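Trainee: Some structures to go through are shown next.
Readers should treat all values here as calculations from the given coordinates under stated rules, not as data from a laboratory. If you're wondering where the values come from, they're calculated on a predicted model, not measured in any experiment. Cβ atoms are built from the backbone, for glycine too; each structure is taken alone.
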Structure P
């Protein structure tokens with residue numbers, strides 16, 4: 001039986017982070033799920049789809065992320081609870097609608113899950129989607145634990161309905177694809193029916209709608225001030241405080257313990273990161289003189305807290321802030337306990353050696369001479385390799401220095417040896433066709449090279465059709 005389906009309140013089960021998010025949606029009585037597949041988000045809609053018939057909810061793979069958000073918004077405007085999930089690249093795709101649905105508002109709870117991929121483990125870029133929450137004036141939650149992933153999702157539906165806005169949840173790969181214990185809650189009966197009423201038009205009275213949006217965000221701030229997802233651990237009057245969110249909570253706690261600073265350093269963990277719970281933060285920083293901000297990827301918290309501290313200078317006095325902006329932590333890639341401990345040791349004038357430093361060095365010395373290099377390759381029998389070989393042969397026979405524009409999918413491996421290094425451009429979904437269209441318009445400038453665009457079936461529906469029409 002799927003863990004998201006178990007109807008035993010109080011039972012602890014082992015769940016992937018994405019499964020916990022899906023379970024939270026089920027405990028909130030979600031009616032509608034729309035998404036476009038993309039690692040590390042795909043297990044959220046897959047988990048919901050696997051129990052859709054059992055719970056009487058609707059789940060779909062949409063054509064792309066903007067359509068997914070629009071479909072989920074339609075359910076919300078009809079009084080249903082809806083969730084939409086995507087990876088960070090998809091947030092870019094749906095941002096046009098995101099920047100207007102915030103003005104028109106929503107009705108039923110609408111939860112928008114963005115799964116970021118620090119270190120670009122399975123992505124074409126590294127992006128911090130939290131910036132979109134501030135950009136669109138949407139409430140933002142960041143789960144730090146598997147239990148929070150479930151409980152926050154359930155609460156996000158309630159917040160969304162109370163303030164009439166989509167509520168954004170930001171996860172990261174290490175949470176989405178790891179597993180931990182989750183205590184299950186009750187699964188409610190679904191009794192809602194869909195009916196659209198009212199007018200939801202963005203653009204008719206933008207200044208008034210923008211003002212109303214700011215008021216809604218202030219209501220969200222008031223909700224966040226008393227949220228159970230914000231807490232402090234450590235000395236009551238710590239002079240040095242780590243402020244963190246998401247996965248940074250575990251790394252910070254481990255770093256403090258590794259350096260033996262439990263009685264000296266406090267940790268302020270924020271689960272509601274936009275808008276900031278300002279009174280809560282101020283109350284816990286009154287005695288602080290130094291702060292280390294631990295987060296992935298951009299200095300989102302760091303910058304917003306600096307603004308708050310500047311505004312509260314008379315109340316709090318001068319506080320030194322360390323983080324990515326000061327070079328103590330990277331503003332890219334994953335963070336971990338060692339990176340946080342090194343930053344903390346550097347600031348405190350302590351010596352810290354990575355726990356596995358000697359082991360990792362010795363393991364590399366022993367293993368590297370024995371391991372042949374293995375580049376990513378296609379699955380056995382995949383036709384992409386043969387297709388790219390045929391393209392390579394055709395361009396060689398043509399003799400005009402032709403090239404291939406690439407797109408996002410398995411065939412992206414065509415940029416490497418598996419595909420004979422045929423792909424010369426690789427950006428985002430649909431870009432291969434759009435670039436080929438542009439190259440094809442350069443004849444009057446003496447451009448005469450043949451251009452071949454490669455594109456998969458899903459990417460074709462997602463984003464390639466406009467470029468093809470333009471060609």
Structure Q
């Protein structure tokens with residue numbers, strides 16, 4: 001049943017693209033989508049107001065009450081539909097779609113799809129590009145975009161609509177606009193850059209200090225990848241020599257799983273980093289189709305790298321390839337082989353530098369030792385000279401003091417001799433014999449004790465008077481008191 005008058009739809013914003021592609025138009029005044037006159041109503045059934053659904057399809061049931069006894073064959077029905085399409089859709093349409101799959105034979109067959117704002121698939125169709133156009137269009141596309149025409153890219157195509165009774169509805173591609181794909185890629189990258197910048201993490205990993213030593217490295221790579229084999233051919237030698245250990249994590253680098261598996265692998269590395277720190281995280285993928293590499297330009301992957309707690313080294317693709325990951329990572333080595341070569345070069349340079357540093361240490365140590373020995377010798381010489389000078393000065397001082405002591409002692413001795421002589425003379429002068437010679441008398445009592453006082457004499461009667469020429473006995477006669 002075709003629409004005889006505009007019918008307004010209950011269409012949420014997230015489904016506007018779906019109704020738009022079915023032919024609905026937007027009423028700017030009422031801010032609502034509606035079915036234009038002449039458009040089939042059935043495809044819009046789920047957006048119709050509830051009160052209109054019953055009326056419209058009740059009428060449709062009444063019209064279908066009279067059914068031919070034999071009906072029509074499927075082929076006849078499809079041929080009628082094909083004829084209708086050929087009559088009503090004569091022009092070519094420009095349409096935007098994502099390439100889901102591409103099969104190249106003599107002609108190029110592909111599947112196209114469309115998604116809503118939440119990423120849900122809302123449309124899918126087969127498309128064909130005939131050989132006479134394929135070479136021209138695809139060569140131009142690859143030259144202008146730098147991409148192979150492959151699954152995962154968004155394209156702007158000009159195509160006619162066809163319906164085949166056996167193969168069903170399909171599109172016949174007559175033109176491809178490479179500028180749209182280039183613009184889509186650039187716009188997507190710009191949106192991711194803007195979001196990372198707004199969150200303040202765009203340069204977060206790049207600003208981490210570069211890894212300058214390698215002894216423990218985490219590696220994320222697709223399982224069984226050829227690039228990983230090239231990397232491990234050298235990395236395993238380093239492990240065998242005990243110079244560096246590598247811990248490997250697997251993740252898909254193609255398809256929608258990559259958006260989940262790569263961030264998950266980075267999160268696993270971050271957890272392991274807390275227990276035993278890595279020097280760096282290496283993300284590897286060998287060369288391949290540019291379209292495959294562009295699948296890595298996803299916000300979830302970029303954010304995981306930006307917020308990684310250790311320096312990330314990117315070794316993806318060929319030297320000519322560049323992805324968003326190259327812009328945000330700490331270091332870029334382009335390929336797995338160049339990545340392990342960079343690690344080897346750094347380790348070799350560190351070893352050479354260590355040898356040079358050791359030689360410098362030895363050289364400086366010897367120089368310091370020599371200078372110390374020279375200073376010690378100079379100090380010893382100075383101390384010895386000072387000691388000798390001090391000893392000489394002390395010796396001279398001692399001599400001076402000895403002479404002073406000698407002179408003083410001689411003077412003291414001479415004085416002592418003089419005094420002694422004087423005392424001797426005095427002593428000699430006090431000799432009783434000398435005194436007797438001068439006419440003095442020495443008085444002794446009966447005990448021969450010298451009498452020196454009157455009281456002593458009064459207590460005895462007999463005394464002996466000693467003269468210089470002899471002794472005379474005398475008696476003391478006491479005089480009567482008057």
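Trainee: If mean count of other Cβ atoms within 10 Å over residues 127-134 is computed to be 16.0, which of P, Q is the source?
Mentor: This value belongs to structure Q.
Trainee: Another one. Given a computed value of 19.8 for Kirkwood radius over Cα pairs in Å, for residues 103-342 alone, which structure among P, Q does it belong to?
Mentor: Considering all the candidates, the number was obtained from Q.
Trainee: Quick one: helix-only ellipticity at 222 nm (-39500 (n - 2.57) for each DSSP H run of 4 or more, over all residues; to 500) came out at -16000 when computed from one of P, Q, so which one is it?
Mentor: Q
Trainee: For FRET efficiency 1/(1 + (r/R0)^6) of positions 47 and 383 (r between Cβ atoms, R0 = 25 Å, to 0.05), which of P, Q scores largest?
Mentor: On the way: P: 0.20; Q: 0.00.
The maximum falls on structure P.
Trainee: Given structures P, Q, which gives the highest value for relative contact order in percent (Cα under 8 Å, 6 or more apart)? Spell out each step's value before the answer.
Mentor: Details: P: 12; Q: 9.
Largest calculated value belongs to P.
Trainee: Something else: To test your reading of the models, identify which of P, Q gives 136, 32, 18 for semi-axes √(5λ) of the Cα gyration tensor in Å when calculated.
Mentor: Clearly, the read-out refers to Q.
Trainee: Another question about this same structure. Identify which of structures P, Q gives the largest calculated value of distance in nm of label points 7 Å out along Cα→Cβ at positions 23 and 271.
Mentor: Across P, Q, distance in nm of label points 7 Å out along Cα→Cβ at positions 23 and 271 peaks for Q.
Trainee: May I pose another question? For distance in nm of label points 7 Å out along Cα→Cβ at positions 431 and 447, find whichever of P, Q sits highest and give me its label. It would help to have the intermediate numbers written out before the result.
Mentor: Values: P: 1.6; Q: 2.9.
Between P, Q, the highest calculated value is found for Q.
Trainee: Can you rank P, Q by distance in nm of label points 7 Å out along Cα→Cβ at positions 87 and 303 and just name the one with the largest value?
Mentor: Ranking P, Q on distance in nm of label points 7 Å out along Cα→Cβ at positions 87 and 303, first place is Q.
Trainee: Let me ask you something else. For the read-out Cα extents along the principal axes in Å, for residues 79-142 alone, a value of 37, 21, 20 was computed from one structure; give its label from P, Q.
Mentor: P
Trainee: Continuing with the same structure: Figure out for me which of the structures P, Q the number 0.50 belongs to, where FRET efficiency 1/(1 + (r/R0)^6) of positions 199 and 231 (r between Cβ atoms, R0 = 41 Å, to 0.05) was derived from the coordinates. Present the calculation step by step, with values, prior to reporting the outcome.
Mentor: Details: P: 0.50; Q: 0.85.
Only structure P yields this read-out.
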